[in-house]
Structure P
């Protein structure tokens, strides 16, 4: 049993709606990331699938089975949370076996299933250790092993890497991506507020805000062609500039910028979205002129903050040999195909 379907699911606490009419499908073997700020409804959605909160309306299906009214232990799901939730008095192998014993798996099958799950996460050599003898990353691997040992059709991950440092997060992301390849039948719902995790791991990203689904698509779709200002700013960095649509162009600060304006009515207002790494320094098409307000060195790149007609524009450039002084007048430019127009109000309500 694999795949998840939210059928107009709403959840309310004390009269306050915290998840509003969510319609979303996670296909068999697919990884969908729920991405959004705190309070957006993403964790509530995951907890509803797990059975920890009861929808006020709507249905939740796992595979073709309606699980809305089933208790958590009867849903056949694996779950990994932020703080590992390992039993400190049990060894690694005993922690991994816990879910199997709770499901009353045949006693003779448990050692093999535990060994298989630990092997998948690279923890086979740590079976006899206790959680206190492991690093944070190793403890999270054990938590993932425990979730996989029951061979779930659905794996829920709630901010599973947020307690790890940057190096461990990177390594665990690679491990989760490998598990996704090796377990093509397992559907994963991955809750995070970290856009890098979502972009790296997910087949599709569902962007949440104010209890509602705002946007959904592949990482490439949402990054290159966001539907709304919220998606543009939350999925990657974006420069958002108010423009007036003309025929085949957009007017910003009295300057005409060549853009694809198909579908936008001449004379209407819109928002120009251009990513910082798409901006070049110096003369070129679609020039934006302003003064440098801040310079940040980021190792292989420099980020310039340029005040352009009252808007602070970010530009990520290959490392500069000499950084221009603050206040220097500069020109940034971008190709017509490297920007998109966002219709005013689309997806922001």
Structure Q
């Protein structure tokens, strides 16, 4: 249902406020700004319920806990009348898949190669909301990703793009590289037309997935998704999936980068979203030596910091094991005595792939691989 105004005066006010909020969005550096209403995603509750029933959310229990509020904007805030969706381009200046051939380097997802976008976008949205609330005399709330908001369906209804077969938003102007944010308000604004699906028969994103995480087009099983496994998943990673992870140490861009609509994409304008030189292709040999202080210093202000040093080293050790690079043996061997059991277990796994069987067996005979580490390794399913 689209909100309409019945009186000419109301229509003029709505038009003025709509122009104002879009101008504010542009002024704050957002590349797209479109408007929808809270009743435009009636299919969302059942789609979310089906996703949860299938267990596709993995260990992300918060998705089930917030399902009711997440499924409907009015369940989150009953007074909302209009939803302003904004998008900020974070397009890379290179093909992010190129680093996958550099086995001694770690591949960090494009979105995490500089500042945490949550902080950046929320800060800009709050500035925008403050000015809009003062002009409109209406209540506002802003949300960025971590709140229980169905951002992608709302963005589609607002006209920013459409949810592609990889379940991410695709824009005709910016391809797959858009960060989203939302401003909920009690003001009545002029809604934009929804975007239609332009995927057609293309299956490039589905074919690009290294771990076959798409049971069907428009469906994602997070339990097989490298982004989920390297970021959200806290325990040992399924041994069957480890080789397919390659050198991806934080997230994965394969399905995004494969989209043909990226031919229209542009490099990010926002300097805080441009890749830091030291995070474009960091050397695994260096990353494997990071203690907690070193990890925090390197990833200060980055979203990588939130997974913690131990989970990050788990990922780096999987990358090391997949590298085939004997030069990494020394760094992996040093981690056999790491305080974290998960790190120790993955060090064993990495060495089992980097060393010849005779040399790996010699580690055990020499007492370098303690029995407790072997037990951890077996419990992790790595044997």
Structure R
């Protein structure tokens, strides 16, 4: 943690110390409104994923605009949002280990909690803990719909697990988790549509197998920022988990939009300062690997197409410039991170600006919540 603040409310944006994570409130608020409008009247619920922002203030604003709650990826992350007053949290992950299961049950006393399973031993451990703690827990079967990460095979394998959940009264079979992660980053609308069509076929197979045994599938939840328009229109999904739409990043910005897609705006930036200008063709800024995740590629320089962020070292970012480019020592640039989620996790605070002025500083309270 830094020994001093990068900014305070009311200060000029130009005075923000760097590197800093900054949020354009006007663009951010338009993104919130666009997503709320997209689901309004559809009968499909929005449960945005909080792993993108890790910020309770953002979650509260999402709920105020109609979201039913949030998703979290870890139990410790969920604890931050329950403490902040979010009453309905789905942990979109498997929770394994006595300590984590115990903490999950403690949270279930304070809010509506959901969790995923893809193995009978997970169900058994959750049932025993819920019985011992006398709590009720929503449990979803995660189905592999194309991501090839976690999840049981569609159809009968999902049905068997659903029956096991229903046979353990402390647990409530809440539905299916069907998230197709790779589909979010397929560049063309057609490729994304095809991937989600395949996911929907897997969902239908699973629902048929489960309901043939007399159980009702009350909820099918999934989707992300790149594909949610397809899940929304599918007639199969009734809850959406998009998260990155609040910020957008360079990788999502690389997706090609087609008819029916919704254009969200880049709202999250890294403010960086030119700290070295060793040649006319090279500038170095103070935002490197410790300021921005590069797992999805390098950041881009916002509204400066003549500048290209070439490579990152721990504390340095190298930018290629034209010889005549107007970029001097001490100049500030805004960078669009390649991947917003792990970039946000590098910072304690989100500096929110409107126009040229810092309006607020929001704690990123769930950063580092990895347990």
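A few remarks follow.
- Here mean count of other Cβ atoms within 10 Å over residues 81-88 is compared for structures P, Q, R. The highest value is that of Q.
- Comparison of P, Q, R - label where distance in nm of label points 7 Å out along Cα→Cβ at positions 129 and 153 is highest: P
- Computing distance in nm of label points 7 Å out along Cα→Cβ at positions 97 and 281 across structures P, Q, R gives 4.9 for structure R.
- Which entry (P, Q, R) yields the derived value 1.00 for FRET efficiency 1/(1 + (r/R0)^6) of positions 49 and 337 (r between Cβ atoms, R0 = 35 Å, to 0.05): R
- Structures P, Q, R were shown, and helix-only ellipticity at 222 nm (-39500 (n - 2.57) for each DSSP H run of 4 or more, over all residues; to 500) at -11000 was computed from Q.
None of the figures in this text is laboratory data; all of them are computed from the coordinates on show. Bear in mind that the values here come from a model prediction, so they are computed numbers and not experimental data. Cβ atoms are built from the backbone, for glycine too; each structure is taken alone.
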